[in-house]
Each structure stands twice: as structure tokens, then as C-alpha cells.
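Below you'll find the structures, each written out as C-alpha cells.
None of the figures in this text is laboratory data; all of them are computed from the coordinates on show. Remember, predicted model here, so these are calculated numbers, not experimental data. Cβ atoms are built from the backbone, for glycine too; each structure is taken alone.
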Structure 1
Amino acid sequence: MFIVGIDVGGTFTDLTAVDEATGRVVVTKVPSRPRHEAEAVLAGLDALGIAARDVRRLVHGTTVGTNTVLERRGARVAILTTAGFRDLIEIGRTKRNIPALFVPTFVRPKPVVERKHRFEVVERLAADGSVLTTLDSGSVERALEAASAAGAEAIAVCLLHAYLNPTHERTIADAAKGRCPGVPVSCSADVVAEYREFERFSTTVLNAYLQPLMDGYLSGLEERLRATGYAHGVLTVASSGGMMTTETARRLPIKTIFSGPAGGVSQACFVGASLGVRDLITYDMGGTSTDVCLVRDLSPLTTSDAMVGAFPVKVPQIDMHTVGAGGGSLAWLDLDGSLQVGPLSAGAMPGPAAYGLGGTEPTVTDANVVLGRIGTTRRLGGSIALDATRARTAVADLARRMGGRLGVEALAEGIVRIAVARMTSAIREISIQRGHDPRDFTLVAFGGAGPMHASALADEIGIPRVLVPRHPGNFSALGLLASDIKHDDVRTRVGPLAERWTLLADLFADMESGARRQLELDGFGAGEQRLRRSLDLRYRGQAFELNLELDGDGLDAVGATFHERHRAMYGHADPSATIELVNARLSAYGLVAKPAAERHRAPHASMATALIERRRVWFDGAAHDCPVWERERLPESAELAGPAIVEEFGATTVVPPGWSGAMDPLGNLRLARP
């Protein structure tokens, strides 16, 4: 039987299957089909050549939720909220975020729910959750009647302070299900059980906005899979890196909003553990964007605050930084004639000019084809033939528009360098700006374009080591198979930590009881469960928190750790200040069996058998006669000297002059600058 991981990206859909009996890994990729993601999934399964009845578990990461919000094509949502607060999701925090802060023509994007579809109910809770005004059933009936008349496809119930007392929200939800059968209802206390009403309301509204579409997508996918003989459910990776059952993903689709890139981080931690490499910076460069994440001691940094477009999303997630620089990022000229790269992308269609599918503007991929770093003898992703002439023509046309100041190769190098600079700034933001020295980390490069630019990126920021894992082009899909089932819970109890300390035992006991019941329903026994406690802390007077894991430490130890973390993050600490508790958090894991790390077995012992060709490759304005190696045929413990190119299905690794590479026993390429 096989377990299959599927990563639905913006340009390609990557699939990885592992034979549970032998450990054999099968990979493939097919072009993504925006708005028809299920078709790409089924096409990929066909390309794997594995019968659906032979698949025991299928896990997928998807960008359906993200794309739906960004393209504003979700459901028609009606909001039921406390009287006087119907405009809260539009008023927000009355501030503009960077880069809009510096744009004088900025216009705040409209909420996904028009004002005429926001309805008020008479009720009011105090800040401690006590009832100030009882819920008026007549106002609820009137609001539901208006929502039904407006053609609501989903309902969001967002009441003030409901995270402390969800009784009113639950009453409204029950009435809504009776009055509007078949219409999904999202309660803010169920979606985000913590304070900050704007973020809670925004996240709940987006959850309702996604529910009908995600339900249709998952139902349709499961139905089509069953028709092919697959007899199990479809698991979806959450933004936090854990897996969710289909039922959870349908109920809380907002938790899949950053699903796509999470699998790669999980797999990087899995690979790092097998190698004894505990501090990593993951670097996932695909066709549309690049995602980077810092991993300290095999634990990725996490957050519960993020934005999708202009909308806050307050759900637990791996703390990744994304920039619009990928293989398909377009090179273009700004109004002042300066060269820019991204964030606009050629996407899957028409794609880079080299694809020959109608694209004419140069992309990062076209630049690498011109430089000889991407060959044209191997089909990209096993299906797309590259046309070097079209790539060169696209770059040459841009050079002419620049007045002929640069030659074609020089401009191609400039395009790559600008893309690398944008990605370097992303890594600087998650490392140096947060008190981490990148020289202490190993850069783990994956994605279709990550290994190609990893050494240049490491040079820019001073990272001394690069690790290119096996199957880098399908690494995120493989990582989905290393993810555990995960449930998150939170309780807000704002106040001095010393005063709240005695309450924590009961809070965690309540959350753990519910989490264990849910894991048992998911099929995990006591020995297959793991719980992680943490606290959101801050100094009194601050507005943002730091999350600290609890390992049975006492109050004094937690305080000392907080001061230390605060100093590392912000450059200062105040041991005399009052530490304030904001949230108590629990992460509950159902541990799944993971594919074993397979040792590399080379078919040949000679480097000569791995040599594909020698070709001209450009570095720093000069052409080099460069060997091109077939990764699958490299012998065990192979050593490479730059410049060199290593090709494989789904990815190309570039070893620049001055760098060297070696194959480790597990088949990972380890690059370093001597």
C-alpha cells in the first residue's frame, strides 16, 4: 500500500508516493489548473501510475483558500453581530500597513461582506464575559429573516467578548440552522477563541466566506477519488503544519489558508532530525513565490497573526515569510527605466517564454535558460519542453527596451541577482531582524527553483552551509507525509502572570481533556498522542506578545525565559517590569507513522556514468565549461567542485565557482564554500 502527498501549487501540482512495504519513493508533477484544482490532483495520481485502491492515506496541501480570498470569489456571507458593531470589520484598527503607509493614493480594500449584509442583534456581554444585556430572540429572528432574503450562502456570528462566554453565539447558531437549513454557520468563539475583536471577526468572516467553496471542493475530490477505487478520506495540511481530517477542514477552512508551504517545513525538520542538523532556514522557491522559515532546535517558529491580502487571519500557523519571487516572476521596467523582478508572475499559463505556451515576457526561468543553468534536453517536470531560443528572444527584447546598455547574458544575470536580493531580504527579516545569526543555520533548499539559487542566496547573507534534500522539486509533497494530526486550542486570561499562575492548571486540564477526546475520535490511542503547552506573554503596557513553550517550569523560570527571549527579539529586557499573561495555548498531536529515511544506493560507482554533458554556463559575466551531472546516477559519497550543475526530475542544483558539494549517506547534497 502507498501513502501519497499532494502539494497543489500555483504553477505545478507535485505528488509523492511512498511504498509502505519497501520505502520506495515515486514522484511526479503536473501543471496546476487554477479553479479546477481537483482535476490536477486526479491527473497527478494517473501520472504516478498507482491504482487508487492501492493508496491507504492521501494528504494534500492546497492554495484553494488563499486564492479564493485574494481573488474575492467566496460565498455571499451574512454577519450577525452585537448591536452597534456592524461596521467593525470595515473600521478595523484605523491604520494602514506597510507598504500602503507610504502610498498617498491608497484606498482601503472593501470587506468581503457588504454593509447591507451585516445585521445587528440586541445583546451585550461585558469584558469578563458576564451578561449586560440578554439576547433578544426577536432581533435574532429579524436578522435571520433579512439574511435569508439577501440570499446568504454562509453566516458568520460575531459577538463582542464571545470568546469568554459563547452562549449567545451558540443560541444564534442553533436558530440559524433551523431558519436556514443547509447554510453553514461560523461562530467566532469556535473559530478564534481569543480576544482582539477585529482580528476575531475578520477571521470568522473569512471562514464563512470559504466554507461553501471548500466543502464543495473536498466533497467533489473525495467523490471522484471514490469513483477510482480510493476508499479512505482526504487529509488536509493546516497552516500550523499538522494534518486535519476532512470534517475539520470543512468546518474550519480558514485553518488551511497557508496550507501549501507548511509541508516543506515539516519535511525539513524530519530530514534535519535524521542528520542531526537542528537549526535550519527553509527556502522553498517555486514558480510563483518563495517561502522562507526559521527552524530553531527542530521547532519552526509559529505565530497566530498574519494577513491574507488586506485581511487579518488569526489562526495558528508556521511563521513563514513570503515574497513574490519565483521561477515564473516577470522581469519588467519601472517608470524610471529601472529593472524590476516580480511580484507579477507568468504562472502556469502562459508560463515563461521558454515554455512555448504563449508567454513573451522574460522571467527568472528564462534568464536561467539563457545563462545555461537550466538545460533544454530534459523536460521540465517531466512534461514541458524548454525552448532556449524563445527564452533568449524574451530577454533580448527587454535588453533593447533598456537601450542596449546590457548584453543578453549580462541582463539575464541581473534578473537573477535582483530575484536573489528580494529573497535575501526575506531571510534577513526572519533571522537578523529577530536576533538570529544566519551563520548558525543551514539553508535547506527545495522547490523547483530553490536549489538553483541557494548558493547565491547563501553568499549574499553569509550562510555557510546549504543542504539540498532528495526530491527537492517534490519536497513539500513528501513533507505532507511527515505531518501529524494536530488540534489547537486557546484560552484568553489577560492579567499579571503571577496572579494568573494558579489558574493555569485548570485551564490546561480543561483543554487537554477536550483535545484527548478529539484525538480518540480521530483514532489515536493514548500512546499516539502528544500535547504541547505554551503561553503568550508580554510586559504590562505592551500590545503584542511572545509565545513561550511550557516544559513543567515554575513561575520564576518562565519569567527568566521571557526576559531572555524579549532581549533576543527586541534588544532589551526589563526584569523589574510586570509580566502579563494573555493566552494559554495547547497543541495536541495525533502521531502518525512516517516514511523511514531511505539510504542512498547508487547504481554505479563511477562519476563518469553520471556525467550528462558539458555546456557553457555563465557566472559573474564569464562563460565556464561546466559539467552537468545526473543526480540519480551520482555514486555514494560523490564529491563535486564548482562550477557544476546537478539535474534531476523537478529541480536543478547550481554549484557556483568557489563552492563544493558532497553526497551524504542519505542522498542529500551538502554544499559549502571552503
Structure 2
Amino acid sequence: MAEHLFVISIILYAIGALFALCFFKWQAVGNYISLICAAIASCFSIVLSISVLTNGLIIHFDFLIYHAIIRYNFLLDPLSSFFMLVISVIGFVASIYSMGYTKLYVNKRDTRFLGFAYNLLLVSMLLVVTANNALVFMIVWELMTLVSFFLVIFEHENPTNRKAGYVYLVMSHIGAGLIAVAFFIMFAYAGEAFTFSFDDFRHIGAHMPPIYKNIVFFLIIIGFGIKAGIFPLHLWLPMAHPAAPSNVSMVMSGVMIKTAIYGFIRFYFEFLTPCPPWWGFIVLVAGASSAILGILYALMERDIKTLLAYSSVENIGIILIGIGLSMIFKSYNLMTLSSLAMMAGLYHLINHAVFKCLLFGCAGNIYYSTHTKNIEELGGLIKRLRVTAPLFLVGALSISAIPPLNGFMSEWLIFQSLLNGFYIPSVFFKVMTVICGAIVALTGALVAMCFVKAFGVSFLALPRSEHTRKAKEVPLVMLVSMGILASMCVFMGLFPATIMATINQVNTHLLGTNIINIITSYDWLQTKSIHTNFTDLSPKSAPIFGLILLVITFGFLTMLRPGFTKRIYETWTCGITPEPRFGYTATAFTKPFKVIFGNLYRPRFEISTTYSVPKYFAKSITYLGEITPIFEKYFYNPVSSYVLNISNKIRWVHTGSIHVYLAYIFVTLLIAILSVIY
């Protein structure tokens, strides 16, 4: 039955991709059929992944193709099923959303390729997390990269989009090359089987020399780190996500970058185990630096999609903090704490997929209505996008870890895991967990400020541009899909035990530790509460107490002043008619942070004044401020310049002569033969 569901899902995605190309004259019809196929395929995948997680199954799929060089092996275990569930849920919602969003491109550009590539992106991600063979993994990993590249440059007439796609393609192939080298090193120690099967790679770390294990570790953290977008390997992410259509950005930020997290976990907890403690420390530092730097750069952004892209870097950092802690605990044989940290990281992974997909969808709603992504040109949208506004607010509260929404629960578990760092025997790691806790706390405050800016400047005050004044609400199907995600944010915050029980199946498989009965119990409401070594939390009791307190407060105020009267006055602006320019801008809102973190931002300012009467009466003052992208300026630009210089110097080898190229091949073969003989 499971094999049939898996095959049906793949076939439906393939049918959806083909249908998108078949309708030449009725592109909208072909697009709808394509997206419906993707949504149905996602439903089949959801059913399959839930059945595997519920029953703790491990299912092998072997597809033997006649005279095939590669055996197409796939595996469904709790880890791959968890990631399949996340991909399928987001794929289902994004497919529904796309039915409305793609109307933006009808009769403007060929939407057939969009539907074709979108289906291929979803199926390639499913195959990545289920591949059970290194060669198959690299094939579908490359397919995912190429398809997402073409989606990034979908609006290719924009030079910025083409540059974003080129940077993404180059960096992704560098990462893929490093991952391939890691696979080849492990292949050399796979035993007598001499296969690339993951079954032969499991627990290979116990037989590898430490030097090669360490080399594979760094290859993997850089290779997968590029796809995940950790600092300083993040360059492509804030360029590519804003360039792609918003329905594609939902999938890329929500789940595609999570395939790198899958790779981290599969390598470190299955292939290379046991791991030394300093590996976990490296991952912990990478996560903490990505978290704080990601949100600091998000604060400075005026493009709402770029802001959300940098926020994804921050959330990937939080996920890596949980994974790094789990690695450290496991290296000291603190298996219960390792399982708790892993649960925190995976909980935040699925939470981020939900609320970031919601926020990118709302950003797409804004662009659909106003045709701009610049926050400075928005304002007053709460009166025009009356449904999108509260949906965006739910996403902003969730990502800011405000209870009782889902973001709070996962970050609370991250803090609990950091506090449990005091059980680590090493004093150094105890100190590091305290420092990381402080970084996570500061990050949480900065996230709240960032999304106060994003919501306040975009939805409140007065419209700052003509297209914002004419904005209208988006089609119903887009709002329904966003409503599903907003409901999930509430549900996953109020009923965390359900999500944690699902993740516990993954932990039991990876770590051999079942902690769900240890950290959950029934509270006074006979609902599940969560407790760790430091504190208890009842996600449903807290909101009930909050409502009771609200009722008491309102009743008390009513008794003090029974006759509330509503009075409306004009805004006092010193006798001047209120104008949009009186309101706070995104630049003004973040000016204090630009001053506080001046050493990081290295801001540049330019002020120009136009006078109606020279030197006395200013007619207009133009203020331009921007920050210095230090990673690009001091790392990527010098490296790219060096590579281009080397390329220019060795250009002479490209003669254009077939005879010279044949000589190159002959010399290469001769060297290879001699190396084998001697």
C-alpha cells in the first residue's frame, strides 16, 4: 500500500508537469490542472508520511530499470517521512495559493513553464529526502537546483533576477561538488560492497580514520550550509528568494532550504556517528551567528521579500542551534537531553515552514495588489486588504515567538535545551550554552522589532503611493490558503504535544530514546502540559488564564466607568493637513539600530538639499542611507575577482582547435593509466 501511494504521488506530479505544457492556447486551464495535480499528489504524500510516522515503519523502494547503471533506491523511515510531511503540507497549501497568484502572469508571460517547473520542484524535494543511494541523491539534488534556478529567473527580463539566478546556480553547484566529494570519501570506506547505497554508509564513521571523518564533516557543513543559507554562505538566499514569484518563494524558503537540514541530520546522526563534541560546537556557533546576523540584516531591509529572506537565515540558525546542542549532548551520552534538543530543532523547522510560508504568501498578496515590494511605498493597507492584514499579523506574531502561537513553543524548547547545557561535564560548553542563550534572547527581541516595522509601516498610517491607494483584496483562493496556514500557527501553538509526539518518532529512530512520556503530563484541565528540568508550560492553560484576566480587567474598568463614550478628533499636526510623509518610515524606524550596530553595518549617508531661495529657504531635502555589505565587499568580491583573473590568464588553453582538445584528452588518459600502473 505504501509503495503504491509513493508511486501515485510521483506520477501525479509528473502528470501535472506535463499538463502544464500541453495546453498551448488555454494556458490558464493547463495551469489549473497542473496545480490541482500537485495538490492531490501532496495529499497522497501527506497520507503516506503520516502512516509511516504513526506506525514507526521503515519501507524500502527499489526501482530496477532495464540495463540501468544506477539502482534507484528509495527509503521511507521516520526521518524522511517527517521531511516528506513538511514538504507535502507546504506543497499542498502553495498549490492552492498558486491558483490565484498565477493570474498575475496570465496574458503577460508564458505560465506553462511555471506550472511545469513548480511540479518538478515539489517532486525533486520529495525524492531528495527519500533517496537511499548517493548517486540517486546527487541526481535529484541537481534536479532540484536546476528547476529552482529556472523559477528564480522566471521574470528574466529583469537584470537583477538574472544575477540572482546566476549567483544561486554557481553557489549551489559549489555546494553540490563538496557533497559529492564527501560521498566519494565515504565510498572508499564502505567495505567490500563498493556501492553508493546509504545502507552501506550507515555508522561508517566508526570505521573511518579521524582525519577523513573531519574532512567529510567540513565538506558537509559547507556543502549543505550553502543550500541552507547559513552565514557567511548566505549570499544567494536574499537575492534569489525575492526574485522568484511569491508562490515559489513560499516553497523555497518554507521547505527547499530545509532539505539541507535533512542532509545535516542524515550525515551526522547516521553516517558519521559517533561525533566528537567539537563538531556540535561548530554547528552551534554557525547557528548562533546565522541567527543574530540574519535578523540584523533583515532589520535594515526595505524590500519585504528580502526582509523575509534574511529572516529565513535567522530561523535556519535557530534550527541549527537545536541540532548542534543535540550533537553535543549525544557525544557526552546525555541521550534524553540530546532528544530534547533535536525535538526543539525539528519543532522549529516545521514551525518556520508554516509561518514563513504564510508571510511570503501575504507578501505575495501585497505585491498582487500594489505591484511593489518596497515597504516605503506602502502604508494604510489594513483598510484595503482587510483579510490579508490580520493574516500577516498572525504570521508576524508567530515568527516573533509570541504565545500562544507556534513560534513560541519551539523557541521555548530551544531555551530549555540551552539551560540544560549545565549538565554537560565540560565547563567550556556550559559557558557557550549561556552565551548562545543570550544571543537567542537578543535575536528574539530583534525579530519582534523587525516585524513591528514590517507590519506597522506596511499596513498602518496613510498610503504612501498611488498604487497603494488603489489596492484591492486578492482572490479568495489565495486567502483560503493563507487562512489554512494561520490556523496551523494557532493549532501548533495550542496543541504542541501532538507535534512533539510526531517528532518523537524521529528521535526514537535516530537516537533510540523515547522522551514523550517524560516531558508531557496532564494538567488541571486534563490537557497535555510540557515540563523539563527547569520549568513547566501548559500551552492551553496560559491562554485561558489570559482570557480570564482580560475579562476581570474589562469588568473592573466598566465598574469604574460605566458610560464609555466614543469621541473622534482630527489628528493634531500644528494646523497642517496630515500627509503620508508625516508617518514613520522603515528607514527612520531602524535608524537607532543602525547607530548601535554601526561597526557591523558601516552605514553611508548622502544628503542633498534644494533651495527655493539660495542658502535660506529649503525647498526639499533628500536623504539617502545604505549599509555596507561587508561579506560581499571583503570576501565574495575579492574571491570572485581572483577567480576571474586566473580564468583570464589560463584562457589561452581554449584554442578552438579540435586537434588540441584531442591532445588534452590523450595526455589525461595517459596520466590516468600511468597512475594506475605505478
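So the values come out like this:
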{"quantity": "For -22000 (helix-only ellipticity at 222 nm (-39500 (n - 2.57) for each DSSP H run of 4 or more, over all residues; to 500), calculated) the corresponding structure among 1, 2", "calculated": "2"}
{"quantity": "Value 3.1, calculated as distance in nm of label points 7 Å out along Cα→Cβ at positions 243 and 347, assigned to which of 1, 2", "calculated": "1"}
{"quantity": "Structure responsible for 7.4, with distance in nm of label points 7 Å out along Cα→Cβ at positions 51 and 619 calculated and labels 1, 2 on offer", "calculated": "2"}
{"quantity": "Structure (1, 2) behind the derived value 6, 20, 22, 20, 16, 12, 4, 0 of P(r) over Cα pairs in 10 Å bins from 0, in percent, for residues 339-578 alone", "calculated": "1"}
{"quantity": "At a computed 4.7 (distance in nm of label points 7 Å out along Cα→Cβ at positions 387 and 587), which of 1, 2", "calculated": "1"}
